[in-house]
Structure I
Amino acid sequence: MPKILIVDDDATMLKLMSTLLPLMGYEVAVNPVPGATLEAARAAAPDVFLVDLHLAGGSGLDVVRTLRADSQFATTPVIMISGEDRAEAARQAGADVFLLKPFMPNQLMDALKSLVH
């Protein structure tokens, strides 16, 4: 079962994703603290990251840059999500896919299927 590490501090989004993704066949790990992402990633060994752009105490763009700079996660797929259209900034930081909130579950599923085989 592919594993997703969600980097988000929105309790509602975490609850929704932690409910929805297992129903779609994914294991979920959660990290609400941007500064602890590498530690959480090493512990979870995810197949894909789902990173929110706006995080308390940090930026999702910085999280993605940190992941890309680490040899263990340099090529691990990253889906970035945000309520504002920052697709270009997300891609420049290293995200593979950008989803604008609110997105439909099938949009997330399509992105996951394209990244995790």
Structure II
Amino acid sequence: MEDDNLYPETTKELADKKAALAPKNIEAWRNFSKTVFEEGALPKKTKQLIAVAVAHVTQCPYCIRSHTKQAMRKGASKEEIMEAIWVASEMRAGAAYAHATIAMDEMEKIKI
């Protein structure tokens, strides 16, 4: 049977296998992640909304699924999540346009 999924399903078994290959690294990463998403100057919901937006910019399907669920669990509405995604979209598009300044700078240097 052919698998129609572009990305393999995340399972506990796969996570355990990955962790076993680099146990010190995964422990450090898990502690880092736990610390980053703790309540702080930003509430947990806000941090998850940021994560949803960043996941869309980095185009990580696993992160999109995980942080969308976490955002909703922390109280984010569907509208807030979609708005965060639109902010990410604008920033990604805006960055491409802003970097046109570099191309303009190079074009001004070349005399043809």
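Quick note: the coordinates plus some simple rules give every number you see, no bench work behind them. Keep in mind the model is a prediction, meaning the values are calculated, not measured. Cβ atoms are built from the backbone, for glycine too; each structure is taken alone.
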- Note on the structure: Comparing mean count of other Cβ atoms within 10 Å over residues 21-28 across structures I, II, the largest value goes to I
- Task: Have a look at I, II and say which one yields -24000 for helix-only ellipticity at 222 nm (-39500 (n - 2.57) for each DSSP H run of 4 or more, over all residues; to 500), as calculated.
- Result: II
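Out of I, II, choose the structure whose coordinates give mean projected area of the Cα convex hull in nm² equal to 12.6 when calculated. Each step should come with its number before you reach the end.
Numbers: I: 6.3; II: 12.6.
Of the options listed, only II reproduces it.
On relative contact order in percent (Cα under 8 Å, 6 or more apart), which of the structures labelled I, II is highest?
Top value of relative contact order in percent (Cα under 8 Å, 6 or more apart) goes to structure I.
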